[in-house]
Structures are given as structure tokens and as C-alpha cells.
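Pasting the structures in now, so scroll down.
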Structure I
Amino acid sequence: MTTIDVSSPAVLAAKQDVADATRILAREKLIGPFGHPSVRIQGTNLVAILGDTHFAVKLLTEVGPEDVAIIDMDGVPLNPSICGPGERFIHTEIYQARPDVNAVVHAHPAYCIAFSVSDRPLQPLWHLCTEVSQGVPVHMKSIQIDTPELAADLAATLGNRPFVLLHGHGSVAVGESMATACVRQISLERAAKLQSTVDAMGGSVPIAADEIKPDDGLSVGLTQEEINAQWDYWRLEISRH
């Protein structure tokens, strides 16, 4: 069994990031009884992830660091009294397949689900979510991803992209930090909602390709400063409510 100093700065920071992301995503109605963010604990082979809250008498908007589980890459909790969610393997398999990824968010956003079952691709219509211009893959399995094998298939569908839709199920966003993964997940749902609205109006005119700024192939559009500005603002919001 892996051991770690749970009072170390890396563990405390990871737990706080997961708790903050949970409250932000819950406020956005992207997660509820299901859905979860996670982050690698720096300098370890461990993951901090929202604990299994399905039977907890607590709203996700009330979650704190004490509600965050620490699991290894096999999904085994270090503290058996707080386990990871059933779909924890989504996170562990992506981390193992993507060394560049340090945070994962799995959510169930309504508009993303709508596009997951549509033959209409997401288009770059909003300057804060131009990463969809790279294409958003759809994982064509609607079942719960609750085994390492199923999660490895999902990680393969994700490839080197920033997000993936799960057919009739939800979405996953990844990033080099919790700020990036959280901003991507929220921006993807807002972009999907915007496109649904525009399509109902009769069609759309996507942002021109030459206006979409290429960066490193993973963070087209937003700079780290722009990502951090949103993350910091949302953290301020939840600290006051």
C-alpha cells in the first residue's frame, strides 16, 4: 500500500483544488449526484478525486477538502473510509495514457450530451472556446465507465485532444492544471448551448480559421492568463456564497 504525508503542501493543495472545482461545477449545474473532478498529486503517482458522495448528506456546493479521496493508479483508496467514485478509472486511465494531463473533469452537461447523440459537430462560434475547431471526438459507448478496460477505451478516443463527448452520457475535459480542465469543461458546455441557440435561429457562421490562434495544439485560443482569470474569479465567487 502506498503511503503519503496527508498534511504535505502537495496533498493539501490538490484537495483544495478538487473541492473548489466541485463547488464551481455544481454551481454551473454540470455535476450533481454524479460527475467528478480530479488532479494528480505532484511528485507522486497518486490522484486526489471527489469522494463517493452518492449517499453523503451534503450538497456538492458544500464540499470541502475533507470530502476528497486519495487513490492510486489502480483506483484503490489510501483511506478506505473515503473511496473514489465508481467511474474513477476514467481519471486513472487518462493520467496513465497522458503524462501531460494533470487534471480531469467528468461531467454530465445537457447540451454536451445533446451534441453527443447528434450528427452535428461542435463549431468554433465563441472566442472563449475555439478549441472545438480541432474536432471533439465522441466515445460511442453510453454505459458507465467503471472498469479500467472501459476507461482505457475512452482514453484512446480522447487521444491528445482537450475533451471528449460520451455518447448519451456526458463529457470529459482535461488539462495541465485544474484551472485549465475546469475552464475547458465549463466553456465546452457554454459553447454547446450557444450553438444550439444559433442553430435554432437558422444556422451559424463559425469563427474564421485564420482568427483562431494556434498555440501548442492543445490550448488553441485561451492563454494561461485568460484561463487563470476565469478560475480565480469563480473561486472568489464560491468563497462568498
Structure II
Amino acid sequence: MKLQAIAIKQKNISNIGRITYAIKTIAIAHKKQMYNMYQTIQSSVHLLSYEVKKLKLDQLFGNVLHIVFAAEKKFCKDFLYKASQYISNIHYSDNDKFIIFGKHGINSLKPVEQVSLKYSYNIEDAYVHANNIMEYIKNGFTVKVHFFSIKHDEFISTTIIDKIPIILEDEELVKLLVAYSILSSSIQSSLSENTSRAVAMSQASETCKTMQDQLKLFYNRMRQQKITLEMNEIIGGSGGQV
């Protein structure tokens, strides 16, 4: 391998190292942000769940609306693997419906009718989704959420709605519970995804550094060999002229 080719390879690996470091830094920042949000909203989720249980409700006996939180972005090998494995084992009937948040790790659900959405990181966006989900509830669908739980440190499923309010005015409380459940699931899944991404990019950065060190040694060795060869040629040429 020529010295110029080694130098180019060193530069390319250095650029990759800078990119992976930047992705890791962003992932860590997002992770901290998601954790703070998670701490803030959990009490609201628990309070809403408690209040909804006190309502007069009719049991739903229809099909299931599965709300699934998959991987939102790439470069999170461990989280993506867990999401893919979990999603491939979801049990559902032909008449069940899916709403998917995230677009990676959902190949096993391709034959199923689904809607793919971005994670919701504020209550306004979550409330918009809750409005749409309420239509499913009114049509008799039980609502089950599949997400990565921080408490359990794994993907879990939980039924958030299996009954419908008898009193029309109580629908708003149910809608709020759905909205906060979507927000909480988004935050927890994103927290885990960014943790996985930070670890993956840290490992990638270390690999780049190791490769750079190896190439530097190889470059110096090749350069020294070239200098030695040139010196020998000069000495040999001088000896022939004496």
C-alpha cells in the first residue's frame, strides 16, 4: 500500500470518528432531556389512570388497537435488536389495527395495516394522536401500548383502555390518559434508544481511534522503509562513482 493511500485512509477514518463522536454527544444530550421529561410526567400518568378507573365505564369486547413504539432512528444496534425481537412476537388477530411510532424494526408487521408516526415529545402532539385513537375506542377497540419500559428495562405491553365511558363528558379524561400514555411511552422508548445509540457510537469512536493508531504505525514504518531504501540507493550510487 502506498503512503498516499494510507494517508487518505487515515483521513477518512478520522472523519468517521468525528461523526460518531458527534452522534454520541447528541444522543447523550437527548438521553438527559428524555430522563428529565420522564421524571416530570410520571405523576400525571398515574393520577390520570387512577381517575379513569373511578369512572362509570362499559367493557369493550372488540378487537385490539396496538400502539407500538419501535426504533425511531438508526445507529442503536442493541435497542433495534430488542425492538425487532419484541415486535416479531406480538400476538394479534387479522382484525386488529396498528399505530406504529418509529420506522425501524417493524419488518415483521408489514402484512398488517399500520400507520407509522414520529415519536411525540410534547402533550399537544400526543393529544392530536389521542383524538384519532378515541375513534377506535368508540368503535369498540381495546387499546394496548407496546413500548420500552424504563422501570422494567425491557419492552412490555400494557392495556391502557379496555372500557369506554358511559357519560360523554368523561371522554375527555380518557383522551387525556391516552395522550399522556403516548407521551410517556415516547419518552421512555426514546431514552432507551438514545442510550443504546450513545453506547454504539462510543464503541465506533474507539474502533476508529484504534484503526488510526494502527495506520499511523503502519504509515511510519512504510515511510521509514522508503527513506532507508532511498538512502541505500544514494549510497549505492555514490559507491559506483568512486
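Numbers below:
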quantity: Read-out distance in nm of label points 7 Å out along Cα→Cβ at positions 76 and 124, computed value 2.4, structure in I, II; calculated: II
quantity: Relative contact order in percent (Cα under 8 Å, 6 or more apart) - structure with the largest value, from I, II; calculated: II
quantity: Identity of the structure behind 2.7 (criterion: distance in nm of label points 7 Å out along Cα→Cβ at positions 52 and 116, calculated), options I, II; calculated: II
quantity: Source structure (of I, II) for FRET efficiency 1/(1 + (r/R0)^6) of positions 180 and 204 (r between Cβ atoms, R0 = 41 Å, to 0.05), computed value 0.95; calculated: I
quantity: Structure (I, II) behind the derived value 13.4 of mean count of other Cβ atoms within 10 Å over residues 36-43; calculated: II
quantity: With log10 I(q)/I(0) by the Debye sum over Cα atoms at q = 0.11, 0.17 Å⁻¹ derived as -0.67, -1.19, matching label from I, II; calculated: II
quantity: Of the structures I, II, the one that -23000 was derived from, the read-out being helix-only ellipticity at 222 nm (-39500 (n - 2.57) for each DSSP H run of 4 or more, over all residues; to 500); calculated: II
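A short reminder: the numbers here are calculations on the coordinates, not readings from a lab. Please read all numbers here as calculations on a predicted model, not as lab measurements. Cβ atoms are built from the backbone, for glycine too; each structure is taken alone.
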